[in-house]
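Structures follow.
Readers should treat all values here as calculations from the given coordinates under stated rules, not as data from a laboratory. The structure presented is a predicted model; accordingly, all values stated were derived computationally and were not measured. Cβ atoms are built from the backbone, for glycine too; each structure is taken alone.
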Structure P
Amino acid sequence: MSRFLRIQNRGEAPLEGFTMLGVSGTASQGDAQTIGMFGSGNKLALNLFLRNGIKPVVFCGGLKLSFSCELKTMDEGEVGSKDYGQVHCRATGRHNGGQVNRMLPLSWAANWGEKDWDHMWMGCREFTANAIDRTIRQEGDFLPAIKRGDLIVDVCSENQVRAKTGYTRVFLPLEVPEVSAFYVSLPKLFLHFSEHPEEVSQKILPKGHNLKDDSFNPVIYHHGVFIREVAGVPSVFDYNFTRNELRIDECRNCNDHTVRSAVAEAVKWADEDSLTTIFRRLLQAEPTFEASLGDWDLSFRYECGEKKDEAQARWNRAWVRAAGESVATSTDHGEALLKTRGHQAAQIPSNWLKAASELEAIKTDASVLSKPEAAGNQLMEPTFELKETVQTVWGWMEKLELTNGKEKPGCGCFVRLVEGGCQTLGCYDSGKILVEKDHAGSMGPELQKTVLDEMTHHITGSGDISRDFQEFLMKVVVRMADATMF
């Protein structure tokens, strides 16, 4: 006797839920728990099975819905014609207080969705998600219905393929490999049916709770529903997002960039325990998905206010739990240099070091070493040419009355700093103008430009690409022109 996958929920789905495009009971509900968004999933799932020669059987209470395709031809006039399969629905049984038996031609073709809906488990997922959504909308929660046996995804025999008053049921043949594989993987694909259904409302999930295999890839969920795994590197956690946190398309797909951005946002604002776990893994220097998140996605540069302050405190407590009083660095050189200065040191990836520095949450090499030292360069005494050039440029500032009450800065040299293939000729750090050694060996306009640039930082206290930096240099130009021309 044949066996079937049975998907059931209490409540009778309206006929339009399977036959009318764009109709969704959840898209505009604003319920944080519901899954559906587009009003097309049921229909796309039906198309997926029909394209693969499988005809789902649906019961909406006492109304049986059977789906099929009828070959049609679209006449395109002079350019030819196109064959397509128009989807039909035969509705039989009780409906609106009476008996019906009619064939409904639907207004879409079976090839709709074929570009994206390419695995049959996706159709199983859609029918299951709809059953969960109806339960949540009707009862406010899904778990009591699972415990009562009203919300079920199970296996039944052919003689159990029948209607049940007050319920919606979908039946799919279990002999189809992807259908049976869906049932075996149900705890991984739906947190609702896992051993830890409470995780449906959590964003950062313990690793491996719902896996039946040996995969350690990051597993991404959307309202508790499996979206994808990201292949290539293990993750510290799995992640579960809401519709406002992760954008998906109508077949519940999303790309790597979208996933990475959402995960970075989650870990930036994570709780202390989760951050502690991540820091401990980062300190082990093993490749992880979290370690590879982008600088920009992890950045706190444009964050502010109470939320940032709270994150700063959490990051600090988590770091102390994971690394004690160690100063964070991202290089072997930085670690060695910190130790020679009497600090405990710990290495983490440069993207996390940058985020921690922006948040000012932990001690980093940049906060206890000079910029060139933190970047792996050796400081040296200034050349004669550099000292003379600093004196010259400072003299300009005094004559133009642009010192802003500051004292003349000190100066020094460093061995060439290379960042991403670009040569850094100078920097300003802790009251000193520091210039690359070879560049500081030749007096002239090039060295004067570098010193003027860094002296502007000293006088204004502003950073590169800032309005204050620009305004100051414009004052220099205007006053020099005024003094020369008039």
Structure Q
Amino acid sequence: MVFFAKPLSTFQLAIAGIALAHAGSLLAWYVPQLSLPILVGLFGVTLWTSTRYPSAALVVLMVELAIGSKGHLFAIELAGLSVSLRMVLFSGCLIGWLLRRVLKNKTSVLPQTIRWTIYLLFTILAWAVGRGFGHFAPAAVYLDVNGWLYWLLVFPIADGLRTRQQLEQLRSALLAATTWVAAETVVALIIFSNGLAVIGGSLYHWLRDSGLGEITHVSGTIFRVFIQSQLFVLVGFFLALGLIIFYERQRQGTIALKTYCYVWLCSLAIVISQSRSFWIGLVVGVVLLLALGIWTKHLDWRRSTVTIALLAVLTIADVLLLNLFTRNFTGNPLLERLTGLQTEAAASSRMNQLRPLSEAIRVQPMLGYGFGKELTYVSSDPRVLAKNPSGLYTTSAFEWGYLDILLKIGLLGLGIYLFFLTLALWPTKNLLSSTTATDEDKGVAAGLAAAAVAVLITNVFSPYLNHPLGIGFALLLLVSLRILASPRPKEKPPKATLGE
């Protein structure tokens, strides 16, 4: 699980595939007629790969999550339904798994407790769908439930990713994806801040239409580059930092240099995102990771102090680089973002959602209202105000992640979800306290635990756990920690050579 260890063939192949996907998406954006044949071809390839080499298909599916943000790559309208690369990969992997199960008559590899938890969650989600269609507009129900459908991949992912070798391939591919997204964030900032592209131009519209990211002008030459898939950059940051703290080899030679550069690139992208949700999650996750390092005696007071000092220097360097890239040295963008809550439209709109959400939840706390439930609040978004000067806005999508879940599936549904995450994280305790687990496995487990807490904190302010990105991470957490907790295969002795 060493980051940047050889061979890097999976990493290089993933980078090539991601570059090709971006180039193809840009071409299809200019020539929309290309999207349909591309999607049909990719569905056929995904279905075939999923039946023959399921782990490879699932790796591609995870990479798309890590780069695709909203999942609109190659999106086209078919019979009023938006079809995209994410839907093609989802359908191909799910159908391929069903075909394998029918042909080979295999049972799930998941433990009974996890299986029954998933069945309970499916029951709650099915109830929410039924109640939604019975009470609310079908379009609102579909938009609400669309992201939750990713839970159907829990068994395909658990059955298809089962070995350390498959986990290594997934790790390399996601390392490539997060490196790409982090670099893409930096490059986008430089391009827009230096006037090489403008808001409303072709690059801006392609990034927005394809769902890859959002570019927002803040002031002067400062732009916010927010890419929803930066969530996986946050996860990558903690995995790398966990390995640095727990695993000595990660701190040696060229591997150490590459890993430190990766951590720096991830932290820079998170700063450039100007996402306060990510920043709060990052701080809490770092505190937990340091605490785990001290608890397991991988950090003493000296190394803890050095680690904290290095992270502080890293943050200062990120802010200075942000100033350098934007050619703006008049202030601290990070501090201004944190102190501008009262005057910012997005923050004001988010606060205005609290009262209608809490009042509605109080009426139906246990089971919620089902998918498609809409509420009205006063928005400060300029786009809303342009259409309705009063600011009144009715929607079924809300920024407060846990409150949105409570509104739709109630305390029961949220409780089952959190119980699943607890079961997924449970092997971490055994791994960190084990005397037989390697420091490498402990580093990955600690990094994943810190990343999970960061995602849970982020979801307070930004909805991820009801979206394919958050659900995909939850499933990644489940299979990764189960594989790490399984006994390592014994190394085979080398074969005797001629003359021995």
Given -23000 for helix-only ellipticity at 222 nm (-39500 (n - 2.57) for each DSSP H run of 4 or more, over all residues; to 500), calculated: source structure among P, Q: Q
Value 4.1 of distance in nm of label points 7 Å out along Cα→Cβ at positions 206 and 246 was derived from the coordinates of, among P, Q, structure Q
Quick check: 4, 18, 29, 29, 16, 4, 1, 0, 0 is what I get for P(r) over Cα pairs in 10 Å bins from 0, in percent, calculated from one of P, Q. Which structure matches? Q
If we compute distance in nm of label points 7 Å out along Cα→Cβ at positions 302 and 358 for structures P, Q, which one ends up with the highest value? Q
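Can you say which of P, Q returns 3.6 when distance in nm of label points 7 Å out along Cα→Cβ at positions 158 and 286 is computed?
Values: P: 5.0; Q: 3.6.
Label of the originating structure: Q.
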One of P, Q was used to compute relative contact order in percent (Cα under 8 Å, 6 or more apart), and the result was 10. Which label is that? P
Matching task: -0.73, -1.18, -1.41 is the computed value of log10 I(q)/I(0) by the Debye sum over Cα atoms at q = 0.16, 0.21, 0.24 Å⁻¹, for residues 230-333 alone. Pick the structure from P, Q. Q
Comparing P, Q, where is Cα Rg over 2.2 N^0.38 Å, for residues 222-413 alone highest? P
